[in-house]
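The structures considered in this document are given below.
Each reported figure results from applying straightforward, stated rules to the coordinates on display, with no laboratory input. Computed from a prediction, not measured in an experiment: that's the story for all the values here. Cβ atoms are built from the backbone, for glycine too; each structure is taken alone.
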Structure I
Amino acid sequence: MTDTPKHAKNAGAQQDVGAKGPDELRRQIEETRGSLGETIEELAAKADVKARARERAAAVKDHVQGTAAQVKDKVTEQAARAKDKATAEAGHARSATAEGAARAKGKAAEGAGRAKGAVLEGKARAERYPAVVQAEEKVAGAARRVQDGTPEPVRAAASGVVRTGGRHPRTVAAAGVGVLVACLVLRRRKRASRR
């Protein structure tokens, strides 16, 4: 496409040179028609908004497809890296879990061994000292009977005292000494009053 239409150049030439006969005039008219046709085609191409929009849309489409391909490649690459990392982390987790399971299994076996040892020791003790075992069983049975026969409010108060004693043993010891002294004083008064 040119900036200056061809018919404008020819028009200037026509003013300088006149037609020298009917054949020359026809030739100039044909040239002018041809250049006017080309100029009209150029103007029509510029004015054809639909075709220009199609060209622009095709250019944008090509650009978007190129960008989409790049983004797809990057996402695929990042997904592959993330997958590799997750696989590696899963491997670490599996090995850590296996180590933890092995430790837990070892501790369980150790605990089972201790329990078995305690049971065997208890059996051996029972065989060596049957009287001690019988006494322990009788004490445990008596404790159960006392606990069953004690009213609930007394048991609740006793368990509160035991909990407090666990937290503050000095306070409980002092209270125990106080109760003991009070019992001794009352006992002496009782004996003194009998005399």
Structure II
Amino acid sequence: MNARVQNGGTKARLRSEAVALVAAGGMSALSIRALCQRVGIRESSFCAHFSSKDELVSALLRAAGAEAPHSLAEELALLDLPSSDFVQRLGEELLLLWSDRESRNLRTVVEAELARSTRLREEFNAGILNMINRVAAVLERGVNAGELVPHAPPTVLAWSFIAPLAVLRSSLLAAGATEAHEEAGRTLARAHITGWLNAHTGRGAS
């Protein structure tokens, strides 16, 4: 096996098992020794992937925060889709991302750490703003092209689309939610996506 591929696989497993440890026992359960035992590597090998436990935790927080949604928005923006298709795809992809069990467990890590670290709160908030600005840029292009009805400035339009989905992520799609709550969350998310598009593209008008 290619060494780079193998190293990438080990790094991904370290992240995944770290999430499992924290989800089961809280941040105090995460130690390099316990993690390496779960992954089946020597403790000395840990530093080939992360320089410290803090770097690992920071990577988990970035993945659980706005980094993944922002990357998703960036990738979709590069496809140069019509704005309505961009919104539809973004909503569907976010729903898939936030329905993932590991992603939801990561959210537990975030909530615990953000309460303790001003630096992490600042990074988290900056990531959210970056995502909103990226989405707003696509929506502004849609308004200028006549694809969207300009009910509000692009940044407000972006917030009006993302915020309800984020609320669902933190409630009905949170770690520990029941199957019934998860299904309710997905149903509400899809209804929001459809309703937003109907309101801002005029396609729902009679």
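Please state which of the structures I, II yields 122, 29, 13 when semi-axes √(5λ) of the Cα gyration tensor in Å is computed from it.
Numbers: I: 122, 29, 13; II: 36, 18, 15.
Here the read-out was taken from I.
If mean count of other Cβ atoms within 10 Å over residues 82-89 is computed to be 18.5, which of I, II is the source? Mind dumping the intermediate values first?
Values: I: 10.0; II: 18.5.
Attributed to the structure labelled II.
By the measure distance in nm of label points 7 Å out along Cα→Cβ at positions 42 and 106, tell me the structure among I, II with the highest figure. Numbers along the way, then the final one.
Details: I: 9.2; II: 3.1.
Looking at the calculated values, the largest one is I.
If helix-only ellipticity at 222 nm (-39500 (n - 2.57) for each DSSP H run of 4 or more, over all residues; to 500) is calculated from each of I, II, which structure is the one that comes out at -25000?
Working: I: -33000; II: -25000.
Answer for the origin of the read-out: II.
Once distance in nm of label points 7 Å out along Cα→Cβ at positions 154 and 170 is calculated for every structure in I, II, which label goes with the largest value? Display every interim value, and only then the final one.
On the way: I: 3.2; II: 2.6.
Looking at the calculated values, the largest one is I.
Here distance in nm of label points 7 Å out along Cα→Cβ at positions 50 and 138 has been calculated and equals 3.0, so which of I, II was it run on? Walk me through the numbers on the way to the answer.
Values: I: 11.8; II: 3.0.
The structure behind it is II.
Suppose you compute P(r) over Cα pairs in 5 Å bins from 0, in percent, for residues 74-121 alone for every structure in I, II: which one lands on 5, 18, 12, 12, 9, 10, 7, 7, 6, 5, 4, 3, 2, 1? It would help to have the intermediate numbers written out before the result.
On the way: I: 5, 18, 12, 12, 9, 10, 7, 7, 6, 5, 4, 3, 2, 1; II: 5, 19, 17, 14, 15, 15, 11, 4, 0.
Comparing all candidates, it corresponds to I.
So relative contact order in percent (Cα under 8 Å, 6 or more apart), computed for just one structure, reads 10; which one of I, II is that? List each step's numbers first, then the result.
On the way: I: 10; II: 21.
Computed on structure I.
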